[in-house]
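Q: Next up, some structures in structure tokens.
The numbers here are math on the coordinates, done by the rules we state, and not lab data. Keep in mind that what you see is a predicted model, and the values were worked out from it rather than measured. Cβ atoms are built from the backbone, for glycine too; each structure is taken alone.
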Structure 1
């Protein structure tokens, strides 16, 4: 991530310090640890927190920051860290390392993680991933068919139905820009196809929230949202909503989620035990049951696999290049802000 992005996070750090202090206090007891951005509902961290308590005897309270807020809080707290581990969208991995808020640790199973999904020195590593596509409330479409392609979303029949997270504030929104850009022939250095597409999409009056909008899709307020497969599968199989997930015909991308040990963590030993745990067969199986792709795919249960779209659909999915996406982040934000209207 660029220096500009790091400075932007640092500027927010003072505000984040106050907010962070209200969520968590320094973990000093031997049976406690703090993880930033480990909210109960997101990626079913609730089940993971429960398992960590039962299997490791470590109390780890939930925390609802997003990746940017988590890094800003870590920057604000550098002289007296509060958190022990931090969970981040892959786009934030380089920024966290560059900001100096992580320390290296190579957990059990390290050697089996693909090289592209871990920092060579151990500052971060992936535990699971999600694929970006169309999270569709089929009941809210009316007479319109389920869209199958990026091109479909431009059709007049979807006017007022399409949503995507604001690329100026949400990592998922930035990933969405790059997903459509690569699918339509762009590159990490050339965003022209995405900018042109998003301007055409303006004719359909898209809904552009700044935060995760799972409940708004379930209610039908946003019939089509650019979002991850795990949210759509959760809505379909857990909340029993009339939902479908679509991998667009032109293609899309997959984003890893990462975790790392906080520099000068107050409960470093517990933090390391947690990082070992999230790669364990039990934890990896739970990620799969929450509809994420565990980094060790062999631990996904057959029942979980059966709830995903067929592998043939996922052949249109390309792993995102984290370093190139991070380098393009400022360009995505600036061009969207200036050129999409």
Structure 2
């Protein structure tokens, strides 16, 4: 049985990808976004946990199949290719640009960057999604079978990982590409997705929100010294912050789950929401190229901020939509499962 699209989920994803673009815009022009402000801490910085919550939620909306069938090559390979092909396409462009411009010192460095998923802002997300494809069926089975206990078990693995990473000083390059740091927010997405037709326990949702909110507020306080969860800047969007994300997104999805999106603007937003993975790569390549463009052609940081916002968002989104359509046209046959 095919999943029915929930328009508000596409809307959330579209908003999140715009905020991701804004984050990377600020890497070039800090005036674009105050990364010490509350808007950054409570909204912009929580986009990736939001994507992972939604991934868990949507996976729980699918039909229930046996674990064995989900790990058949005929089922697993197309899912992996859906993430691998766009990733390798974007990486190939990145490597070509780097070698031609001299910013990459040959194939050896390029391969190293590929293995570390370090080929542009946000490239680590590909590593997370590849692991999601491999681990999501097991996680969903655990939550489906044991309900809240399953979420607690997955959350305990998340906490243990955070503690070990903090106390043993895990290399940030490795920490950032390990999906375990998002285990709890994914499990919560799965739990809420599985129980989406049941009457909500709003007290539980409120507790999640308050705990997550207080943690984020604490991390935003000047002078706060981390005792645990010390790998910065990811400690601001870890599993505790994910509680806040899960509470907000579940509430929004629950309240607006029957909203339309049938207008032209609604359909356009939905298309952007469905194309966020491809937009992630086009914005990545855009921000790889932009510093050279600013230096050699025209310094866009001298333009009014509103025009910089518009340029970064419009170019990244439009190219991402083109990339998504081209990918589907060329490789659609590889993505189909039996």
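Q: Have a look at 1, 2 and say which one yields -11000 for helix-only ellipticity at 222 nm (-39500 (n - 2.57) for each DSSP H run of 4 or more, over all residues; to 500), as calculated.
A: On the way: 1: -11000; 2: -24000.
Here the read-out was taken from 1.
Q: Given structures 1, 2, which gives the highest value for distance in nm of label points 7 Å out along Cα→Cβ at positions 110 and 262?
A: 2
Q: Who wins on FRET efficiency 1/(1 + (r/R0)^6) of positions 118 and 270 (r between Cβ atoms, R0 = 25 Å, to 0.05) among 1, 2, i.e. which is largest?
A: Ranking 1, 2 on FRET efficiency 1/(1 + (r/R0)^6) of positions 118 and 270 (r between Cβ atoms, R0 = 25 Å, to 0.05), first place is 1.
Q: For structures 1, 2, which has the highest computed value of mean count of other Cβ atoms within 10 Å over residues 54-61? Kindly include the intermediate steps, with their values, before the conclusion.
A: Numbers: 1: 16.0; 2: 22.1.
Across 1, 2, mean count of other Cβ atoms within 10 Å over residues 54-61 peaks for 2.
Q: A value of 26 was derived for relative contact order in percent (Cα under 8 Å, 6 or more apart); which structure in 1, 2 was it taken from?
A: Working through the options, I get structure 1.
Q: Suppose you compute distance in nm of label points 7 Å out along Cα→Cβ at positions 94 and 318 for every structure in 1, 2: which one lands on 1.6?
A: It traces back to 1.
Q: Still on this structure, I have one more. Supply the structure label, taken from 1, 2, corresponding to semi-axes √(5λ) of the Cα gyration tensor in Å with the calculated value 32, 23, 18.
A: 1
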